[in-house]
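Pasting the structures in now, so scroll down.
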Structure P
Amino acid sequence: QLKPKVNVTGIVAAAENMPSGASYRPGDILRAMNGKTIEIVNTDAEGRLVLADAVTYASQALKLNPVLDAATLTGAIVVALGLYRAGVFTNDDALADTLYDIGEKTGEKNWQMPMDDEYLLGIRSDWADLKNSAGRSGGAITGAWFIREFVAPGTQWAHLDIAGAVGLGDGKERGYINKWGNGVPTRTFIEFALRLANTK
């Protein structure tokens, strides 16, 4: 019904997470789609590996700009923001402001999180370009930094960590957000596309 006059490409970064004899192990070094090497230090930080290739594909292969991604990436964002806001991580403060305004309008609230360069040090590896986890300290930030390392230069990018905001935590209904999965951030992405269409 809305039919915004803007091209939108959706990429689903999905993979089966099944233990087997071929499963990766701590200490393994993998090569990502963009050529960067990744030391596996935490086998539970697997989703970011799939998301990293999806972001590379979007920004480098397809040359999409801007690129927005959303994932239940870290439990750390739930500790930081609770159950009612997504964490926004971006390389563009104006994009963060737009997403904040959209969140207030749609009820899918969010909050910009810091991405100071110092946090990048936590995912540097002695054996590879990156490691897939920096541990507990600043976990949502270092997780976002990991994804940012796969964004093509010059691409406007934002990552929404929706682990707390997807509505599965408190079992209470809040407006259209029910106690089960609620589709966050679908309304945010739709409103973003509408605004993008209006600026073309």
Structure Q
Amino acid sequence: MPNREDIQLLLKGRESWDRRREQQKTEWIPDLSQADVTTLLEEAGRVTSDGKFDLRGYDLSTADFSGAILNQVDLSEASLSYSYFAEARLDQANLTDAVCQWTRFDGAQLHASKLINADLENARLANAMLREADLTDAYCHMTDFRNADLTNGKLRRAQLISAILIGANFSGCELWRAIILSKPEPMWQHREVSGIENIRVESV
């Protein structure tokens, strides 16, 4: 269950939240597990011009949102590193430019969410539902997508370098638009053979 004080502080506004963050940077681990954040923000009138629920730019690192409801919440430019979103519902959420290093999204629902230019390095999205999610320009180095469903997702220029893709469903994703290798190797190259002068070997 969520911590009532943490919920009240979240709804109070980013300035109050960040002040607490600054005062208790290491010892405070916000507990918003199982909270219906979408409804709470709606009731508090925290709605953006495009109808999203506003948590833009918040420092939510290390927070526990496991099982929470964050459908249509705007988390753009938020710091979510080391946060826990296992089994959370983030359908149509906006995580554009969010920092999600080492964030846990195991089994989370992210249908039609925006992760444009998000930093997902070492994030875990195993068994997550990412149908129609937009990961354009997302940085996914060492990201764990095991058994995730990315059907009809957008991966244009997404950097999937060393990402774990075992069992993931990329149907309709145009995976070829993503960047899989950090330094693409040429189809063939000349290699010098040591110990033998003036001889080259062409390898494919």
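Source structure of the calculated read-out (relative contact order in percent (Cα under 8 Å, 6 or more apart), 10) within P, Q: Q. One of P, Q was used to compute Rg and Dmax of the Cα atoms in Å, and the result was 20.6, 78. Which label is that? Derived from the structure labelled Q.
Mean count of other Cβ atoms within 10 Å over residues 1-8 was computed and gave 14.2; which structure, P, Q, did it come from? Structure of origin is Q. A value of -3500 for helix-only ellipticity at 222 nm (-39500 (n - 2.57) for each DSSP H run of 4 or more, over all residues; to 500), calculated from one of P, Q, originates in structure Q.
I have 2.2 for distance in nm of label points 7 Å out along Cα→Cβ at positions 33 and 129, calculated from one of the structures P, Q. Which structure is it? Only structure Q yields this read-out.
Bear in mind that the values in this text are calculations on the coordinates, not laboratory data. Since we're looking at a predicted model, the values are computed, not measured. Cβ atoms are built from the backbone, for glycine too; each structure is taken alone.
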